[in-house]
Structure I
Amino acid sequence: MAKAAHRCQLYLVSPPRIASPLEFAEQVKAALGAGPVACLQLRLKDASDDEIKAAVEAILPVTHAHRVPLLLNDRPDLAAVTGCDGAHIGQEDMAYSDARRLLGKDRIIGVTCHDSRDLAMTAAEAGADYVAFGAFFPTTAKVAKGRPQPEILRWWSEVMVVPVVAIGGIYPENLAVLVESGADFVAVISACFYHPEGPGAGVRELNQAIDGVYGKLES
């Protein structure tokens, strides 16, 4: 997942629970067909290995048909055996070096860094494909262990070439400050998959909001 050139991109994250892998695959198809998306992270909580494998089996053909990488949250081991394009790991998950050994040099590994510049620098120097800061805004998706300010994105974009993902409570209404501050990607769950008109409408509104930021910057 290369650093975004000129335009911040969408990084979609699945809801923590899905009723049916096939039904969710249809939601993913609608989202990816509605506009540019850089990545999808499958983040299932309290799911068995078999449930995760079934979800990957249903979703992977959809993401690959749209040339969008599928990353697995927390589980580089399952990402390796299911054919995912990579994994996203937190500070309490498997060490980056162990994840890299499992996934090899060509698959994507991203690392959560909360609001810590030191953790981000360590991850980038180790070889992480991207770092993620958050939560920037209140979120019910998880208990936030950091509350960074947008300035951390500006600092990162000025000193590092490794891409940076902004996470946490991001919607069309509040993403402008993150885009303006240098986020390469904005990660969203609710704004896409819980949109009242469906995931496709969510992706369209998010992309329109991102485009609007650049329109104002260029005017």
Structure II
Amino acid sequence: MKVVKLRLANSTLLDPAAAQWKKIAAEQVTLGATPLHKQPSRYVRTAWAGKPVGSVRSLKVQAAHNGKNIAIRLEWPDDSKDLDHGDGTIFPDAAGVLFPLKGEAALESMGSPEAPVNAWFWRANLPEGEAQELIAKGAGTLEPAPKTQTEARSRWYRGRWQVVFSRPLSVRGDAVRFSVRKAAKVAFAVWEGANQERAGLKSFSKGWQELSIQ
């Protein structure tokens, strides 16, 4: 997956409807359900037994940078725009971009204490522009990163979510770092709120993919 260099302001890169995104080839990523037997909560394993998990099975991904910031655009079909918890039968739609912080971190289990995972997380009920940056060291261990420099903008248009994450290429602290002409690893996750997906109940790409920064 290539991260194309564009001479654009970060505000343009962050716009999911910007015309410049049409010039960047999109890669189709196949998603699968998280295994129910690996959910850390016994209640979740029991309550979801026999129910379908992972409604979203494909995702379009594009990536670009302007020399200072990297932007990753996700797009997927969704018949309903789920923004809140409603009466408890639905949850907000959400998406995440994941990076290993050390070597080949275990993706299915969201890393381990020895090989954690850095996640950028967007949820439809967050204020516009806001994203969460998280660190995971195994299933059920997500914690906020000490400092968040990631932004996200979104729009739901004609039955499709379009979400763009953006972050400086170089940052300090416990977070993934990017270098031009150096590959990184990336994975993706989507939560379908209308299917009551939240926490570990989601669709995700089954393996790390190479992210090549031009």
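For which of the structures I, II does the calculation of distance in nm of label points 7 Å out along Cα→Cβ at positions 18 and 34 return 1.6? Write out the running numbers ahead of the final one.
On the way: I: 1.6; II: 3.1.
Derived from I, not from the others.
Could you tell me which structure in I, II was used to calculate distance in nm of label points 7 Å out along Cα→Cβ at positions 138 and 186 as 1.9? Can you show the working numbers first?
Working: I: 1.9; II: 3.0.
Derived from the structure labelled I.
I have -12500 for helix-only ellipticity at 222 nm (-39500 (n - 2.57) for each DSSP H run of 4 or more, over all residues; to 500), calculated from one of the structures I, II. Which structure is it?
Numbers: I: -12500; II: -1000.
So the calculation was done on I.
Taking 28 as the value of relative contact order in percent (Cα under 8 Å, 6 or more apart) derived from one of the structures shown (I, II), identify that structure. If you can, show how the numbers build up before the last one.
Details: I: 22; II: 28.
Among I, II, the structure yielding 28 for relative contact order in percent (Cα under 8 Å, 6 or more apart) is II.
Each value in this text was obtained by applying a stated rule to the coordinates, not by laboratory testing. The model shown is predicted, which means the values in this text are computed figures rather than measured ones. Cβ atoms are built from the backbone, for glycine too; each structure is taken alone.
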